[in-house]
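No lab work stands behind these numbers, since they all come straight from the coordinates. Being a predicted model, the structure only gives us computed values, none of them experimental. Cβ atoms are built from the backbone, for glycine too; each structure is taken alone.
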Structure P
Amino acid sequence: MKVKKQKKTLGYRILYPVVKFFFKKQTILYKQPVPQDEPVVFVCNHAQAFGPMSIILNFDQKVRPWIAADVMFKETAPDFIFVQFFSGNIKKHKRWNMFKSKFVAKILVNIFSNVGGIPVYFDRRLVKTLSQSADILANGENIVIFGETPKRFSQFVAEISDGCVQVASTYYKKTGKNLKFYPVYTAPKYITVGEPTVFDGTAPVKEERKRVAEYLRDNMHQLASELPPFKPIPTYTEDYFAAIEQQEKERQEQAEQNRANMREHNQ
């Protein structure tokens, strides 16, 4: 399936060189060359907006990025950024964080909607994301996925969702070909690319998804560990993790209370 080339808007053509001029230049490091005769998937840390911006502005590989659908449209981007990047579920500094979210959204929407992004949905429409991604890969284009989840692994990286690896299974079903996944870590001065792992389309999908996700997570951490000392940019802030942990605690307490009420009712 031939993928239609996206036409850049005037606003993007004006904004892109300005943002690139002010954005930090990064050195790109490779553990081994990336093949140019087959499509691959790069899986990168998010580092809030820094990871995607690094890849879009500084990466030397042609890629189509996975981008949360909500951040590609001006109507939904501010609220999405507010929650994901500025701890929107925390009352502290709420007004200031909402202001920052709206400002960042104006920039990101203009850029992310013009870079051939693949909209990612977090509901049943994910099937559409996977199918579109497989078609793009089959067309010979590379994809980059920012696959971290809100669960801490180390000071450098969060856990990697094995759901993003499902694209390899969809691709295998469409083409009969296995897909390489490259771990990528973006830091303030570097973009570093590790050695790949290959998704085995003949292996049990659930096991392969878990194996590939753990490989990517471990190697992204290792890539970061080998860099000169730097201050990591967390995808999720400590406030965000605290909020998630508090919500989980409250959920467990409510579940226990419900069980206690049920026992009392049955007596």
Structure Q
Amino acid sequence: MASADLFIDVRGRGAQPLVLIHGWAMHGGVFAPLAEVLAERCTLYLVDLPGHGCSRASTVPLDLDAVVASVAAVTPPAMWLGWSLGGLVALHAAATRPAQVRALAMVCATPRFVAAPDWPHGMAPVSFEAFAADLDRDWRDTVERFLALEVLGDARAQADLRRLRADLFARGEPDPVALAAGLALLERSDLRPRLPQLAVPSAWIAGRRDRLVPSAALRAAASMCRGSFIELEHAAHAPFLGHADAVAAALAALLDAGA
């Protein structure tokens, strides 16, 4: 399936539609373990963001409004799940298109990724600046190091890292321009003002061992929108790889609410 050349892989045969938005440098195929677990209950729409995977040559800009409009144009009203960078897209969709987004799941995702005086739950701005400089010098090496950070601390770290490395270029290399755009989106976005008015039920699923997005960020965000907070004890930043059953269990109540 494609919307303005944005690729969306449709899997599963269940009655409940579920849109999944991946994180930085990856593609929708990364959700395969979770898609397998949910296939009986859900029809899953696995999005490749612009410049990533099969959307590498997409003309859709990597912009929240543009991506949400493109995905919403070809998917039914559904629960939206966003992982990491994809969480910004899913949260923006829920805030701006409540008729399209029945429920929101944020997996290791936060409304603001960069720390601020009133938000201690993010990365230091200087870390983003250094990461951007590294990306400009050698994007492949930078992405490889980022993959290692995503699994750091996870009880299944080695197996998950092998899976991420195998998946990384399975749909082709990401566009370096899109990688830079995604990093800028992470650095400048602050969707916290959207949370108090969020009209859909939400679940904020954190990995207790996540080294990139602290669980405190998801706990704080959940309290701002009356959402539920779930912390997975042995998981890091990509819990749907080695802990797909636990993530599915964490989604169960939200799927019921969005049915």
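Highest-scoring entry among P, Q, by distance in nm of label points 7 Å out along Cα→Cβ at positions 106 and 218, is P.
Looking at relative contact order in percent (Cα under 8 Å, 6 or more apart), point out which structure of P, Q has the largest value. Numbers along the way, then the final one.
Values: P: 27; Q: 22.
Checked P, Q; max of relative contact order in percent (Cα under 8 Å, 6 or more apart) sits with P.
When Kirkwood radius over Cα pairs in Å is calculated for each of structures P, Q, structure P comes out greatest.
Determine which structure produced the value -15000 for helix-only ellipticity at 222 nm (-39500 (n - 2.57) for each DSSP H run of 4 or more, over all residues; to 500), calculated from the coordinates; the candidates are P, Q. The read-out comes from structure P.
Hey, distance in nm of label points 7 Å out along Cα→Cβ at positions 210 and 242 derived from one of P, Q reads 3.4; which structure? Let's see the in-between values first.
Values: P: 3.4; Q: 1.7.
It must be structure P, since only it matches.
The greatest value of distance in nm of label points 7 Å out along Cα→Cβ at positions 162 and 250 among structures P, Q is that of P.
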